[in-house]
Structures are given as structure tokens and as C-alpha cells.
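Asks: Next come the structures, one after another.
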Structure P
Amino acid sequence: MPTEPPPCAWEFPPAESAGDQGLLALGADLQPGTLLAAYRAGSFPMPLPDVRPMAWFSPDPRGIISLDGFRPSRSLRRSARRFTVTTDAAFGGVIAGCADSRRPGGWISADMRAAYERLHRLGWAHSIETWDAGGALAGGLYGVEIGGLFAAESKFSVRTDASKVALVALVERLRAAGGGRLLDVQWTTPHLAALGAHDVARSEYLRRLAQALREPPAF
């Protein structure tokens, strides 16, 4: 079971009070207790360009992937045969791949990377890795799990479909755990929509979140 860190020293505004683009607050810190308090209240951190204080978001609508409705394509299932999938075997390698500055739209700062590595050591952040036939890390994803909430943070791939295969493995694990689980992807981008993500209203997200937090973890 994960280790509960010292409590958050900050008070976040209600998630419903977020403004345009879902911006809820600026400031606070990235200590484990702060991050967990934010996720439990329906928000998450993301740095803004040229803005020093950390930004916290609670978007409306919110992107999620419904576990029951997730149906990987036949071609993706064929691709999965090319990879070996593991869990929490290379968290540092996965977050390093996600933070690679050569990737377009990279947003994971050194502070963010260190913060999620701390959460991983405490048992709250998890990775799913995909390895190619030669044993090299081909892709993966990482996120934060609190009860039945899995907040997917980022994924990367250096081989075709490697990160998608990691997502398939994540969905299968969450499905197998049962209960009212919530797979949060924050914003529904066209890429995520092609993988089964869709929008729900913030009020619906918060309702599902409250239910999910009562579930036991899948990892």
C-alpha cells in the first residue's frame, strides 16, 4: 500500500471556481501531500510558459476514458504482440522519455519530474512500460493512482504504437480491478479521442471522482 505523506500546507479553491481554460490557482508547491490533495479535489498541476508559480487546473469539460467503452483496434492488438509490457519496472525511464525536450509540446520540467519520482517512491505514481524485441524501452506512460482514480499524466513512444499498447495494458488492469474506476486524461485532444477519450462536464467528473476515491487501488 502507498505511504501517506505529510498533509498539504495549502488550501486550494473549490474546483468549480476555475476560470477560463480551467485555470484554478497559481502557487503552492509540488510536495507529495500537495499533489495528492489537488488530485483528490479534482485539480492537477501544469506549468505555464514564462510563468514562475505553478499553475493548477480543473478544466470544464474534463477528458476521461470510459473503461467499458474502450475498444482497441484489431491493428493495435496485432501491434501489442511485438512488445513486452511491464509495470513499475522503469518509472525513471518512462518519465525521462515523456520529459524529453525534443518532443513537441513538452511541458515536464525538472521540478515536475522530481515531484512525480517522489510520488512513485511513496507508491502513488505508477508506470507501464513497453519493451521491444531487443529489450529496449520502446514507450510507456505514467500517472497517479489514488483509490480508483488513475490520473494519466503523460506517455511517450520511440516505436510505432508502443505508448498505445501501454494504454491498452492500463485499461485492462483497471477493468480487471472492477468497481467504479475513473481514468482521467485531463483534456481530450484529437489524438486521445482516437484512443477512446471523451469529455464530461466538470460536475460529472467530480461526482465520479468522489465515487472512485472510495475504491481500493488497482496497482
Structure Q
Amino acid sequence: MIATEHQAVVYIIDDDPSVRHGVGDLLRSVGLDVRAFSSTHEFLQTKRPDAPGCIVLDVRLPGASGLEFQRSLADSSIHLPVIFISGHGDISMSVKAIKSGAMEFLTKPLREQELLDAVQAGIERDRIRREQDKLISELQVRFNSLTVREREVLPLVVTGRLNKQVAGDLGLSEMTVKVHRSQIMRKMRAKSLVDLVRMADQLGISTNKH
């Protein structure tokens, strides 16, 4: 089965074959695409489809622990939500996992509905993140279409400064600023100043007043 953009994928990483098979069969029974791995190294060496998903990860693995692997995911530009499973979990370990950003920490034997709920929540979180990343990427393309001068005007405009004030700041005529402002709104596809401020905020452009 080939994963598409809309077909969620769950990655199981556990060195116990019975867990991989059991969890895999459960997730497949609700229509999810499942990829199972016996180690984190095997997971990292495999090409992942461009689809929302999450990782079901055993906290105790040969070599680097699941917790160590979780911390390394961001460095590998992998932002998939992590659901830990453990047969030896304790409160201290679960707190560390959650503080490090894990979605859930479940103990074996796993309760089926609890695991399914956690996986669905993880997939939904990843789907939202992917949509947000796509939006920001599109906004960046629009921002890149601005001229150098328009990029100078934009941060001043989104602070709420008037055309006359922006003109004074940049040594331009008020009419020139008005033209630049109009071009910025058009190129960024902003329907209003509030819309433009929101876009600037998403792009990390400072909207603090001077």
C-alpha cells in the first residue's frame, strides 16, 4: 500500500517482534498504514512518505534509549509526535518523556482503546503542524516576491505607523510609501492590515512598536 499525502502512517519502533506485530495488527485494523522497525537506526535509514503520522516508541531499546532518540529527532528535522510504550515505565521516566514533548506514555500490556486514542491524537497534531508549515512556506514565497524597499516598509507598516510616519523614517515621499504599501498588500494577498500583521507574525517579522 502506498501512502499518500492524506493517508496517515504510524511508525512502530520496538525490539520485541510480538509487540511490533500486535500493535501493527491493531492499527491496521482501523485503516492506518503501519511501518514497523526493530531499532531506531533502522527507522532513520528508511525513507518516510510525505504524510502525517506519529511514532510509537519503546522507551527501552538496545543502544540509545527511546528518550535519547526522542531528543535527537529534532536535530534530524523529524517532527513526528512520539507515543512512548514501556513495560518498565516509572513515574520519573514518564515525566521526563512528557516534558521532552512526548504525546503520551503508555505501559504494557497496552490497552487497545488508549493506544488508538493516543495515535489518533498524535496524527491530528502532526496534520495541523504540516498544514501550518505549508502555510508559512507559502507566506515565505510571497515575502520573497517583495522588493528590497517593500521589505523595509513592511515592518513599519505592521507596527501601525501611518504612511507619513513611514515616509519620515525612510526618507521617502508619502505617495511613494502609499504605493509600496499597496504593492505589499497585493503581493502578500492580505485583505486588511490585521491580516498583514498576522502574516508578519507567522513569518517572525517583528511587529513591536518603535
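Bear in mind that the values in this text are calculations on the coordinates, not laboratory data. Computed from a predicted structure; not experimentally measured. Cβ atoms are built from the backbone, for glycine too; each structure is taken alone.
Asks: Hey, distance in nm of label points 7 Å out along Cα→Cβ at positions 76 and 164 derived from one of P, Q reads 5.9; which structure?
Replies: Values: P: 0.7; Q: 5.9.
That value comes from structure Q.
Asks: Determine which structure produced the value 26, 20, 17 for semi-axes √(5λ) of the Cα gyration tensor in Å, calculated from the coordinates; the candidates are P, Q. Please list the in-between numbers first.
Replies: Details: P: 26, 20, 17; Q: 48, 17, 14.
Corresponding structure: P.
Asks: Comparing volume of the Cα convex hull per residue in Å³, for residues 68-187 alone across P, Q, which structure shows the greatest value?
Replies: Comparing P, Q, the top value of volume of the Cα convex hull per residue in Å³, for residues 68-187 alone belongs to Q.
Asks: Which structure, out of P, Q, was helix-only ellipticity at 222 nm (-39500 (n - 2.57) for each DSSP H run of 4 or more, over all residues; to 500) calculated from, if the result is -16500? It would help to have the intermediate numbers written out before the result.
Replies: Details: P: -9000; Q: -16500.
For helix-only ellipticity at 222 nm (-39500 (n - 2.57) for each DSSP H run of 4 or more, over all residues; to 500), the value -16500 is produced by structure Q.
Asks: A further question on this structure: Given a computed value of 14.4 for mean count of other Cβ atoms within 10 Å over residues 28-35, which structure among P, Q does it belong to? Can you show the working numbers first?
Replies: On the way: P: 19.5; Q: 14.4.
The structure behind it is Q.
Asks: Computing distance in nm of label points 7 Å out along Cα→Cβ at positions 36 and 108 for each of P, Q, which one ends up highest? Please list the in-between numbers first.
Replies: Details: P: 2.2; Q: 1.2.
Largest one: structure P.
Asks: With Rg/Rh (Cα atoms, Kirkwood Rh), for residues 44-99 alone coming out at 0.97, pick the structure among P, Q it was computed from. Numbers along the way, then the final one.
Replies: Values: P: 1.09; Q: 0.97.
Label of the originating structure: Q.
Asks: Follow-up. Using relative contact order in percent (Cα under 8 Å, 6 or more apart), single out the structure from P, Q with the greatest value. Mind dumping the intermediate values first?
Replies: Working: P: 24; Q: 15.
Going through P, Q one by one, relative contact order in percent (Cα under 8 Å, 6 or more apart) is largest in P.
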